[in-house]
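Asker: Structures for review follow.
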Structure P
Amino acid sequence: MSDLIKEILEEVEEFKVETKDQIESFRLKFLSKKGKVTSALAELKNIVPEERKAFGQKVNELKSKAEAKWKSATEFLENDTDLSEDTIDLTLPGEAMIKGGHHPISIVRTKIINVFTKIGYEIAEGPEIEDDWHNFSALNFPPEHPARDMQDTFFMSNDENMALRTHTSSVQVRVMQSQKPPIRVISPGRVYRNEAISARAHCLFHQVEGLYIDKGVSFADLKQTLLYFSKEIFGTETKIRLRPSYFPFTEPSAELDVSCNICHGKGCNVCKYTGWLEIMGCGMVDPNVLKNCGIDPEVYSGFAFGMGVERIAMLQYSIKDLRLFFENDIRFIEQFSGE
C-alpha cells in the first residue's frame, strides 16, 4: 500500500496544471469522488489495525499535497496577467456605447426658450390642474364661451370648477397677480384639449406663451419681438405677416404667419401653395384681463403670444404626423440623436 501512495504522489507532482482544462482534469483524476486520492482513502478499511494509523497519515499527506497543488494552480490562473487564450485581451477595442439623444419636442422647446431668455424673458411655471378663474374667467372668457364646454376641456369629475389647463395663459394670470410690472415672462408647459387624436391634433400638446407688460408697450413692440423670434428659429431670411384674428384675452388679436422655409415663399404642399405657414396667435393684452389681475390698464399695457411646440417642430423637421411625437418609436427618436 505504501508503494501505491508513493506512485500516486509522483503522479500528482508530475501532472501539469497550466490551463483551466488541465486544472479540471487534475481535480477529476485525484480529488473527485472517484479520484485516486479518494480511492486510496477507501483502502483504509482493508489495512490491518496496527498499520492503519500510519497508512491514514500518508493518505492525508497525499490529499493535502494534491489539494494544495490544485488550489495554487487555480489562484495563479485567476490572477495571471499574461495575455493568453484563456484571458481577456485588454488591447482590443471596447464595444461602442449607444449615444442617446433628446426628444424633438425637448430640442425645439429649448431653442424657443433660449431665444426669449436672451432678450430678458424669465421662465414661469404653474399647475397643470387649474381652477375656472385662472384658466377662463380672469382671461375674459364669458360664461357661454365654447371652450368651457366638455368637447374642449377635461373637467375634473369630482369638481367642475377644476380642469386640466387648456393653455399656459393661466400661468400668466398667476404672474400678473403676484408681480408688479414690468413683467416679461414665458410660460412653457403641457396643456390638454378634449380633441380627437389625428395627424394634426392631439389631446395633449406643449405650448410656450409669452407676456410683456410695462408702460408704453405697443403693437409695434409685439411685431418686432415676433420678427426677431421667427428669424432666430427659421433663419435670417424669414419674413412674417400678421392677420387679424380673435382671442378673448387680447385686443387687437392676430395670427402670425412666417414665410415657408421649405419653398421660400414660392408655394408647396406644406404651405398649401400659399408661401406662408401659421405658427402662433398673439395680440395686445385686453384691458379687462389687466383689471382682473389687479393691474391698471390706464398706466400699463402689454402684449401676449402663444405657440404650439409641436407645430414649430413639425415645420422645422418636415414632420407630417403629430402622433409620431408621442409613440416613442426608437427609429423616430434616433433621427435626432445628433442635436
Structure Q
Amino acid sequence: MTGLPRVHVLALGGTIATRPDGSGAMQMGLGAEDLIAAVPAVARLADIQAETVSRVGSHSLSIDHIYALAARIRTLDADGVVVTQGTNTLEETSFLLDLLVERDIPLAVTAAMRNPALTSADGPGNLLAAVRVVCDPWVRSHARALGVLAVMLDEVYAATDVLKVHPTRVNAFASTQTGPLAAVVEDRVVSMALPVRDGVNYARAHLGSAASGKAGPVALLWMGLDESGGLIEAMLAASNRLGYHGAVVAAMGGGHVPEQLVDRLVRLSAVLPTVVSPRSGGGPLLRHTYGGPSGEIALRKAGLIWGGRLHPVKARILLDTCLRADLSRGTIGAVFEAFG
C-alpha cells in the first residue's frame, strides 16, 4: 500500500499463535498470516509482509534459532520489523536480538499472556500496538538509540531491561530498574525516555561479525540459603566441565555467595569465565563495600567477572555471545563492566 511504512512480521509461535486442539488444550498452530488476519486495523497502519519462522513455544527456542532469526532480520527490506513469540523467554530473545541486530529501523518483539480462546486475549492488541510502535515517527527517528523494543500491554520497554515478572498475569512484563520508554495511548505512541545503551554499544563493538560461532552452554548457578555447591563440584571434577564453557552465578544481595562455596567458585573461575549477577533481578552490584571471603571485594579480586546491572538470564545470554565471538577473558570482563 503506497505511502504506508513497510513492516515485516516474523512469527515464531508461542501463546499468541495457539489454537484449541479439540480436547480443551491449546496447541501451536497459527502462523503469521493468521495473526495479521485477526487484527484488520494493522492494514491502516502499514504495508504488512507476514512470515512464519516457526510454530514452537519460546521455552523450546534455542540460541541458534535466534542467531538465524537475526541473520534473517538483517536481510529484510523493510521500514520496521515485529517479531511475535512466546512470553517464556522474551526477555532473553529480545536482548540477544539487541546484541546481534544493528539497523536504522525499529524492531519490536511482542507476545501474549492470554491465549486466543479466552475472552480477553491480549495477542491482537499487543500485535497492533507493536505495529503502531514501529510505524511511529519518533520511534523511527530514534531507532538506533532505542534498540530492540518489547511491546506488551501498551507499554514499550528496552530489551536490556525488560523482565517477565509474573508467570500468568496479563501485566506480566516490566522494566523494574528503569520503567517503560513509551506508552501506546489511543492511536498515539507517547515517548517518555531513551535507554542507556553504553553496554550494548560496547558489546557490539567487540563482538563484531565474529559472534556467530558455536559455543558450549553457559551454566546458570542460582545461589540460595545454605547452597551446597554440588553442581559446581561436579563441574570441577569433570574433565569437560559437564560440557559447560562458562557460568553465571546468580548471587545474593550486592554480589555475595555462601562462604562455604567461595573456594569452589574461585576454582571454577580459574577454568571457566564465571560471571556474578544479582539474583534479585538486576541492578548495579556493589564493588567495594563488604569485606570477608564471600563479599564482593574478595570475589572480584579472585577473578570472578562482575555482571553489572544485568539480570542473571541476560548475563547468561551476553556471556554465551562473548564466548561465540571467542573474546578473551579480559575483554569479556570489560564488556560486562560497560553494563555498570
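Just so it is clear, none of the values below were taken in a lab; they were calculated from the coordinates. Keep in mind that this is a model prediction, so the values were computed, not measured. Cβ atoms are built from the backbone, for glycine too; each structure is taken alone.
Asker: Which structure, out of P, Q, was helix-only ellipticity at 222 nm (-39500 (n - 2.57) for each DSSP H run of 4 or more, over all residues; to 500) derived from, given a value of -9000?
Answerer: Answer for the origin of the read-out: Q.
Asker: Please state which of the structures P, Q yields 0.70 when FRET efficiency 1/(1 + (r/R0)^6) of positions 136 and 168 (r between Cβ atoms, R0 = 35 Å, to 0.05) is computed from it.
Answerer: Of the options listed, only Q reproduces it.
Asker: Name the one structure among P, Q that P(r) over Cα pairs in 20 Å bins from 0, in percent of 32, 54, 15, 0 was derived from.
Answerer: Going label by label, the one that fits is Q.
Asker: Also, I was wondering about something else. Taking distance in nm of label points 7 Å out along Cα→Cβ at positions 56 and 144 as the quantity of interest, name the structure among P, Q where it is greatest.
Answerer: Evaluating distance in nm of label points 7 Å out along Cα→Cβ at positions 56 and 144 on every structure, the highest lands on P.
Asker: Who wins on distance in nm of label points 7 Å out along Cα→Cβ at positions 64 and 264 among P, Q, i.e. which is largest?
Answerer: Evaluating distance in nm of label points 7 Å out along Cα→Cβ at positions 64 and 264 on every structure, the highest lands on P.
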